[in-house]
Structure 1
Amino acid sequence: MRKSVVLISIIILGGILLSVYDLNGIALNAVYNTNGESLNAAYDVNGYNIFTSIPVPTGDLNASETIVLPDIHAGVHGWTCTGMCYDPKTDSFLIGDNGETFPGTGDWNTQIVRVTNDFETVIETIPLYNENSVRIEGVQGVTIDTSDGTIWYYSPRENKVRNIDTAGNIIKSFALSRGSGIAYSRKDNSFWMLVNNPKKILKVSKTGTIIEEYAFEYNEALDQCFIDEGRNLLYMTAGANYTGRNNVYCFNTTTHEQYIACTVDSYAVEGIWLGDTNKMIILNDGYYHSAAVPHNQANIYTIE
């Protein structure tokens with residue numbers, strides 16, 4: 001255990017907490033209390049996480065634990081899980097439920113599901129509707145806006161990014177074609193987003209203005225993403241390999257380098273999250289896709 005004390009400062013711009021920095025202005029990947037004990041997280045006065053000791057996944061990884069999502073539809077393993085984000089204020093995860101049992105059935109029951117941090121218990125479901133109170137068909141990326149605690153998600157059949165409160169009430173929206181993953185960036189109050197046809201990595205404002213745009217260099221369909229803002233790394237799930245290993249891709253938002261971070265034994269990759277010091281979590285919608293492991297589940301990877 002490191003015994004020296006790291007002094008930290010928190011830089012605020014326009015009321016938005018950006019990161020945790022040392023006295024030289026360098027973003028920290030570790031923080032310590034005054035006794036020299038390593039801290040895994042730091043929080044602002046509203047209880048939102050502003051720093052987490054995030055692992056760096058490499059190599060060929062096998063899940064150290066798998067958790068089948070609890071049933072919320074009769075006779076179905078969990079639900080058709082898509083995007084995922086962690087809500088530090090409630091210590092829970094929000095997961096998209098695309099709303100179909102199998103592809104093409106049209107039995108839409110689209111919603112966002114809040115679960116306990118161990119994925120064992122459903123806390124609540126948030127049904128998703130359009131402005132005319134009609135149930136939305138399908139949901140992809142889900143993210144928490146830690147500047148105000150609201151939720152943003154991508155509605156693929158509408159080609160819209162929607163902003164809702166935690167009860168599901170619509171606040172606003174903007175148009176974006178062929179989207180999927182979305183991750184809120186508190187550094188500048190924007191989003192990193194993934195789109196397909198053509199495959200691109202986008203930085204997008206809250207009004208839908210594309211700030212930055214990069215072609216995805218691999219021959220895979222983009223799914224979900226997670227941003228490590230301390231290291232400026234965007235991790236992405238992609239592809240449709242339902243019987244073999246899948247890649248987790250990484251995009252450096254500063255240098256714009258793209259590479260394969262690791263491979264995983266997740267056969268229908270969807271939502272991704274990294275945290276808790278040494279964990280990476282990847283959702284699998286294997287029941288929906290009849291994958292090698294035919295369950296909708298959370299795969300937990302321990303990063304050494």
Structure 2
Amino acid sequence: MILIYQMAKVASRSWVEAAKPSAAKENSLPLHCHYVVPRNRERVEAVFALPAAHQTIANMLMPRNLLRVGASVWEQLQMARQKHEKVRVISGMRDPVARSISLIVFMSDFYGHVSRPLSPSAVLSPEYVMNALQETWKSVLERREPDQTFEWLLWYSTDAFRTWFADEFGAALEVDVVRGRFRSQEAIQRMNTPSADIFVYRVEDMFAEALGRSRLLAQASAFLETPLTSFPSVNTSTTRRSRELSAELRRQFWLPADTLDAIYGEPIVQHFYDREEILAFKQRWSASRLRGG
């Protein structure tokens with residue numbers, strides 16, 4: 001069994017496509033999920049069950065499927081353990097701020113808000129989306145949970161950058177990512193348990209211009225036992241109507257210096273990125289760059 005198991009918006013679909021030839025050798029398809037641990041799914045489900053006044057997600061099909069898929073994968077993981085079958089697991093990390101931009105645009109495109117201009121039918125203003133995301137980051141760092149479902153799911157998904165590897169991935173697979181070492185020279189982190197062979201990457205190493213791209217492709221080819229010459233481009237903003245909005249947000253978005261310090265000071269971020277990479281991220285999302293500073 002091949003499992004693409006990671007937080008949202010870290011190129012999951014690209015890895016699903018890349019893993020299909022390998023899974024086909026086992027007469028299966030890659031599994032793909034974000035949340036499998038029962039207590040985390042129960043937390044999401046409790047929010048989805050809030051009274052109507054709190055329900056601000058316009059299209060609940062994909063959010064509810066998140067829970068259905070997670071429950072199914074949890075059962076399959078337990079069955080694999082009982083049969084002493086080793087699961088191949090692929091997971092990834094991404095610059096938290098870049099990922100948050102992809103999240104809010106994706107949710108606006110596919111989930112939609114019942115009243116705010118964060119939906120497929122709305123004219124999405126870069127300024128409005130930017131302000132909404134800045135407020136989301138403020139509530140994330142203050143650990144202040146919104147009481148409406150669209151806002152809460154955006155908050156919860158954004159906050160995953162610092163909690164997901166411990167509370168979800170680690171809890172499900174019984175591993176501690178931070179205890180291992182991300183080998184930047186090989187563009188991966190590998191871990192092995194009695195029940196899982198684990199491959200962890202960074203989205204930034206998938207980019208065409210990345211120094212680590214060729215190493216990542218080689219390592220992924222070995223892990224999947226199938227040759228990869230590129231990463232499939234699937235479910236990206238460049239293929240959706242919101243591509244211009246996404247590009248504008250990447251150009252304009254900024255966060256205060258103390259917010260950036262808090263985000264990039266998290267141990268899990270520093271596990272995956274070195275000092276120079278973190279400085280580059282902070283500069284990219286600082287207000288000073290917009291002033292030419």
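Please treat every number below as a calculation from the coordinates, not as lab data. All of these numbers come straight from a predicted model, not from anything done at the bench. Cβ atoms are built from the backbone, for glycine too; each structure is taken alone.
Key figures for this structure:
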| read-out | value |
| --- | --- |
| Among 1, 2, structure where relative contact order in percent (Cα under 8 Å, 6 or more apart) as derived comes to 17 | 1 |
| Answer label among 1, 2 for the case where Cα Rg over 2.2 N^0.38 Å, for residues 137-192 alone, calculated from the coordinates, equals 1.44 | 2 |
| Entry that produces 17.4 once mean count of other Cβ atoms within 10 Å over residues 97-104 is calculated, selected from 1, 2 | 1 |
| Comparison of 1, 2 by distance in nm of label points 7 Å out along Cα→Cβ at positions 161 and 249 - largest value held by | 1 |
| Top of 1, 2 by mean count of other Cβ atoms within 10 Å over residues 81-88, largest first | 1 |
| With helix-only ellipticity at 222 nm (-39500 (n - 2.57) for each DSSP H run of 4 or more, over all residues; to 500) derived as -15000, matching label from 1, 2 | 2 |
